[in-house]
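In what follows, structures are represented as C-alpha cells.
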Structure 1
Amino acid sequence: MDLNSLKQFLVVARLEHLSRAADELRIAQPSLSRTIARLESELGTPLFDRGGRLRLNEAGKLFRGYVERSLGELEAGRRAVAEATSEGVRTVRLASETFLTLTGPLAAYKRAHPSIEIELHWSPAEDMARRLRAQDVDLCVASQPIDAGGLEQVQLLDDAVGVATPLDHPLAGRASVSIDELADQPFITARKGHWQRRLLDRLFAARGLTPKIVCEGDEPSAIADLIGAGLGIGLVPAFARRTATRAPLAWIAVDSPDCRRTITLYWGADSHLSTAARLMRTTITGWNWSTAEPRENRG
C-alpha cells in the first residue's frame, strides 16, 4: 500500500465515481481501477459495492477513516518539522462555506501577519469533519452543525435569519411573518448544500411544505441583487443585513425559533496546529461581530 494508492482511494471514496475521480487525479481510468483492485486484493475484501453505481461499502467506510487519519498524521508531521526549522510554517489553511462573514477578521489577520500566506478553501459543511481529520485544512468555519467527533469547536455567532424582500413587496412593512405565509412566495436561494438552502428546506419540511424556488445561485451578493430587482424573496441573516452595502432591501423577522444561523469554528482535537493556525484561531475567536473589530479594540 503506497501513499499514492491511498490518496487515490480517498478521491474515489469521496466521489464514488471512477471516471470523475480519474479526471480529478489526471490519470487514466483503467490505471485507477487497477489501483483500487490491488487495494481490495491486499485487504481481502471489496471496498465498494458495484451494483449499478459505485458505492463505498461498510468495509470501505471503515478503511477510509484509518487512511484519512494516517495521511493526516503524515501531513501534520511534515508541517511540524517545517515549523521546527528556521523558516517554519508560514501558511494557514482555512475552509468555510462562505467568506463574506469572515472578511473582517481575515483582513485584520493579514495586517497583523503580512508574511503569512492564507489559503482559503470553499467547502460544504458535510466535508469539513473529513478534511479536518485528514489535516487537509487547519481550521473550518461552518454555518450549520457538523459531525464534531474528534473535533474542538468555538461558537462565533448566533444570528437571526429573516426574509429579505424588495422595498415595494406586500410583506415589506411587516414586523414578522410565518412560514405558512411564505408558502406561495417565489424564493431566490443558494444551491443544495449551502446553509441558506438547507435552512429553507428544513423550515418548510417541518410544516409539510416545499418552498417555491425560482432561482438557485452560488453568489450571495447576486442573490441580494435579484431580490432587489423584484424577482423573488430570500433568507438573509441579520449580520448580512447590518453590513450590506448594496441596494436596500426590506428585512422581516420569521416567526420560528429555528430560523437562525450558528457560525462555529472547528479544528482537530488531536491536530498539531502551526503557529500560523493558532494565530488565526485567536484572531477569529477574538473578533467582535457587533463592532466589526477585535474585542480588545472596543472603546
Structure 2
Amino acid sequence: MTVDETGTAQGDAGADEPGWDVDPDDESGAAMAATVGRQIKAWREAAGMRAGEFGAAIGYGEDLVYKVEGGRRIPRPEFLDRADEVLGAGGKLALMKRELAEVRYPKKVRELAKLEARAVELLAYGCHNLHGLLQTEEYARALFGMRRPAFSLDEVERLVAARVARQSIFDRSPAPELSFVQEEVTLRRHLGGRMLLRRQLEHLLTLGQLRNVEIQIMPTGRDDHAGMGGEMQVLKFGDGSAVGRSEGDFGSRPVADPKHLRIIELRCGIIRAQALTPRESLAFIEQALGET
C-alpha cells in the first residue's frame, strides 16, 4: 500500500492517483512540468532506481512517478522534498519548488495575478460574491466547494491556494490604490455557515482600514444602479496603460482598447457615486456583522 499526494492510502500502486494535472493548453506550464519531470527521471536513473522502487521510497505510487517524469502531472512540494532526499540531489530537486509554485495555478489565474502585480490602481465591482482579493481562505474554499459540476478536493485546494497567493497585492510597496464596490447581498449570504461569514466580515473591516483600500457597499434598496450588467474591473498601470473587463460585454474578455475602457470606467465611476461612501460602508459592514 502506498500513500498518494493527498495522504490517501492506495491499495494499488498503479492506481491513477489524484494530483495537479497539467493543462495541455498552458504551453509555458506544460514546458516547465516537462523540464522538472526530466530532471527527476535523470536523478532517479543515475541513482540506479526503478520507478516502482523510487515511488515506494518516497511514499508515492509508480503510476504517479511515471506521470510526473513524463510531464503530465505537477509534483507537489513534498514530492520534490522526498525525491531530493532519497536521490541525494543536495537540494537541486527541492529548489524546483519555486519554478513550479506558479505553474500549479490555472493559466487564467496566473495571467490575472501578473496584471494585479503590475497595477498601480484597481477598480472593481462585484455583485454575486465578494471580490477574490477580499476573500478569506475559508470563504474561498466554501465558494469553490459549491461549484457544480463539483470540483475535486484537490482542484478546490489548488484554486484556493491561487486566490490566496494573489492577495500579496496588499503587501506591496509602494501600495496600489484598491477600490471595491460590493452588493449588499454579498454581505448577507451565509456561504459556509454563519461563523464563516462573521470572520469574513471582520476581515473586510480590517482591509477597509488600510489607507490604500476603499470598500463601498451598494445597498439593495438603491433606486438607481449602473451595474446591472454584472461585475466589472479596471486595472491601471504605471505607464498609463490599462486593461478592463465587464461581464457580458466585449465577450467578457479583458480589453485594452480606449473606447471599451472608457465605457467600463464610466460605469465604475457612476457605481461608486451611487454606492455608500467608504466611511458609511464600514459602518454598514459593522451593522451586518452585528446581525450575523
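Brief remarks on what is shown
- Looking across 1, 2, the calculation of relative contact order in percent (Cα under 8 Å, 6 or more apart) that yields 16 traces back to 2.
- Top of 1, 2 by distance in nm of label points 7 Å out along Cα→Cβ at positions 24 and 272, largest first: 2
- Entry that produces 1.05 once Rg/Rh (Cα atoms, Kirkwood Rh) is calculated, selected from 1, 2: 2
- Origin of the value 4.5, where distance in nm of label points 7 Å out along Cα→Cβ at positions 32 and 280 was derived from one of 1, 2: 2
Here, each number is a calculation from the coordinates, and none is a lab measurement. Predicted model, so just to flag it, every value in this text is computed and none were measured. Cβ atoms are built from the backbone, for glycine too; each structure is taken alone.
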